[in-house]
Structure I
Amino acid sequence: MFAYVKGIVADIAQDCCVIDVHDVGMNIHISAQTAARMPGIGQEAKLYTYTSVREDAFWLYGFLSKGDLEMFKRCITVSGIGPKGALGLLSVMDGDQLRFAILAQDVKAISKAPGIGKRTAERLVLELKDKLDFETADISREAAVYGNETGTGAVMDHPGKREAVEALVALGYGQTEAMKAVSQVEGADRLDSSALLKQALKKMF
């Protein structure tokens, strides 16, 4: 119903905020990540919104970026994950981080979200990993590095990339973090695993 809400921040809490739009206070549910990045009270804010209509409730969910909104909409398509669970996921990681976690099949990172157990995290990965590929319009540039035309986004075809990621994981870095660092190395396809590892390590600091 509403594409976005733009107005003055009247109040803000960890899970909701009030946006004053021409003297009308709109209560909007937000994630902890969004709450931490919100402008201060009295300042202008723009939230991209999702409208949830039920028999007993009419709720708005707000996000500072379209990417976070799209990840929220993807998450609620997964059985067992409602709006509250999706907000929980986006409270422990932002939309891009959640994309990386899904593409890396990092169930451990995903299951850190409140209300998201291991089985639910596995279901999320199973149902969404093939939908986050290069041809997905709303996926970030970095996450797209992992995608390919077959939709196997979690598999990197370049052997040097795989070896660099494995080396970073062996050094104690998380798989999601390692994949992101390797993807950010310029000209990665032309480098061997050793050179990739050195460049990726620089991204970690």
Structure II
Amino acid sequence: MNYWLILIPLISAFIGWFTNWIAIKMLFHPKEPKKIIGITFHGIFPKRQVQFAEKLGKLVSNELLSFKEIEQKIVSPENINKLMPFVEDKVDHFLRVKLNEVFPVIAMFIGENTIQQLKEIFMAELKVIFPQVINKHVQQLESQLDLEKIVSEKVAGFSSDKLEQILNQIMSKEFRFVEVIGGILGLVIGILQVIITTITA
């Protein structure tokens, strides 16, 4: 038996794994352009970091996060109702304590029934006012904050090491899978080469 034939699948598997490993490394390295025998090498992500940042900024501002969605979530009846008990406590404290401190004479003429009536009036009015105030505040924020610009500048400002670290954290399993697939395909090709060599020998 020719033992060299056994090495062919192993070498092919190594080459398949190694080429995929190199391809993944070239996503991030070299971080700065380097010329080798007249050819410029530059990692894909460092080279395209600004464009990547711009695309991500547009994606976040247009698809993932919008002030309109934030506003709708905040002013939804469910969230307003969750907020009301806290507001009611503050209104109750104002009518029973603060009013007595600031206007003690007026507070003398306000009994429990009056406090309850005033609280109901305040709470009903606040339920109407809250969405309007929040809407106005969100509009002001939208005019002052450019989400696309903020995200783009943040990502573009990342160091190459930081960007590599983030992407490796997100895609480490996928990168390993690509390496393993390269090894498996190389092994299969090597086995096929041995079979073809054996048959044609």
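Match the computed value 1.41 of Rg/Rh (Cα atoms, Kirkwood Rh), for residues 102-157 alone to one of the structures I, II, and report its label. Traced to structure II. One of I, II was used to compute Cα extents along the principal axes in Å, for residues 110-189 alone, and the result was 39, 32, 17. Which label is that? Derived from I, not from the others.
A value of -11500 was derived for helix-only ellipticity at 222 nm (-39500 (n - 2.57) for each DSSP H run of 4 or more, over all residues; to 500); which structure in I, II was it taken from? Corresponding structure: I.
If Kirkwood radius over Cα pairs in Å, for residues 6-77 alone is calculated from each of I, II, which structure is the one that comes out at 12.4? Matching structure: I.
Comparing distance in nm of label points 7 Å out along Cα→Cβ at positions 38 and 118 across structures I, II, the highest figure comes from II.
Could you tell me which structure in I, II was used to calculate percent of Cα pairs over 28 Å apart as 34?
Of the structures listed, the value fits I.
Comparison across structures I, II (criterion: relative contact order in percent (Cα under 8 Å, 6 or more apart)) gives the highest value for II.
Read-outs throughout are calculated quantities, based only on the coordinates presented, and are distinct from any laboratory measurement. Keep in mind that what you see is a predicted model, and the values were worked out from it rather than measured. Cβ atoms are built from the backbone, for glycine too; each structure is taken alone.
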